[in-house]
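Structures for review follow.
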Structure I
Amino acid sequence: MKINLTHRLKEKYPDSIFGSLTIRNVPNRKKHETLEERKRHLERNIREEYVEVDKDDMIHYYSTYFKMGKKKYPIEYQINTIKSGGKFPQVSVLVDTMFVAELTNRILTSGHDLDEIQGDLIFDVSQGGEQYVKINGQEQQLKQNDVVLKDNKGILASILYGPARRTSITLKTNNALYFAWCPHLLDEELVRNHLNTILQNLSSIFKPVTAETQLTRPE
């Protein structure tokens, strides 16, 4: 599977970087004790040790982008929810592992069922008005200049509105694809470390894990 960037994206977001982690032979399950322990540990750390979101450089990095759509960075909301006593949602191991990495590193991530992707992948910039069905089943119309991911069948995700339902990870997923979305300049090592956080968590549950990591950016 190839991952390409359009000329529009290269011109609009010349410093962007997209990290991908492909995982194979990981039959999803509802929950796992090891992951649940890590979720509780991270919740405690956020409540007791995390700095306020307005002092978090990574939150600021994404907030600049989300202001374009008059929205707040979702990770900011999730961190504030946990600081106020909330807990991680219970979805599935492959999804919750991604959430743990997002909350740890504050890097925006999407997860997809690899077997549901049609053809090669393309990162592009929305023209405004395109539509797709989000993970919650609602149809979303895109704003102009949002970074989007497409396959041969259509839009798989956007930064402002998240993943499409069509390739969402379910309990039937055996092969997964995770993307780190970084629309502006960000150190490659931070992206690699983030993907490795996901891989390490999965490797402690699924053995063995066949994985491939790739960084894609404008040339």
Structure II
Amino acid sequence: MTEKTINRARTYTDLMRQKVNELDFEGDWLKSFGKPEITGTWLIWGNPGNGKTRFALQLCRYFASFVRVAYNSLEEGDSKSIRQAIIEVGMNDVKNNFMLLDSEPIEELKVRLRRRKSPEVIFIDSWQYTGLNYAEYKKLRAEFKHKLFILISHAEGKNPEGRTAKSIRYDSFVKVWVEGYKAFPASRYGGNETYTIWDKGAQEFWGNT
């Protein structure tokens, strides 16, 4: 029986020579998320009416100041509300790096991502609308390991909704719980300070706490 070929282990020197495709975040974004790589998964979740979509679009706009970004609006499509939110976060300033996908099925999204100069960061809103299980999610990540997926999830209490989203939470490089117009990150890249999505909304929800 022929011994199965395995990948060569990398030495410390190999690791130090490896180029890391990280983004030079600044200001509040740096304080909350550190300097992230263009790879892996982020998971954002929260209950309705707490600023989850507003935060996701603010983050999308900031990423688009660095790289090409796609926002796959599975839940709302290109509705008036999502278009208004895109305007309010100032997406016009980065419009050359931003595209809104109108409820694009995952198989069509894969075709798009296989093209040259395809988006490097992909937001999927919301994860539950993909219909994918955890094994299918892992295949998606394996094929596009040099891209960053940012998944927006419904919540059950303070946890992501559904078994698959809960599994993805443990797999994610950055986890963000949204409540009362504040984002509470747990990032492998450092930072981890609370990010305020909307000052007035957060003040009304949290008061002076």
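Laboratory data are not the source of any read-out in this text; all were calculated from the coordinates shown. Since the structure is predicted, the reported quantities are computational estimates derived from the model, not experimental observations. Cβ atoms are built from the backbone, for glycine too; each structure is taken alone.
Values for this structure:
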{"read-out": "Parent structure of the calculated result 1.5, given that distance in nm of label points 7 Å out along Cα→Cβ at positions 50 and 154 is the read-out and I, II the choices", "value": "II"}
{"read-out": "Parent structure of the calculated result -0.40, -1.24, -1.25, given that log10 I(q)/I(0) by the Debye sum over Cα atoms at q = 0.11, 0.26, 0.28 Å⁻¹, for residues 74-145 alone is the read-out and I, II the choices", "value": "I"}
{"read-out": "Structure from which 17.8, 69 was derived, Rg and Dmax of the Cα atoms in Å, options I, II", "value": "II"}
{"read-out": "Which of I, II leads on relative contact order in percent (Cα under 8 Å, 6 or more apart), largest value", "value": "I"}
{"read-out": "Source structure (of I, II) for mean count of other Cβ atoms within 10 Å over residues 42-49, computed value 19.9", "value": "II"}
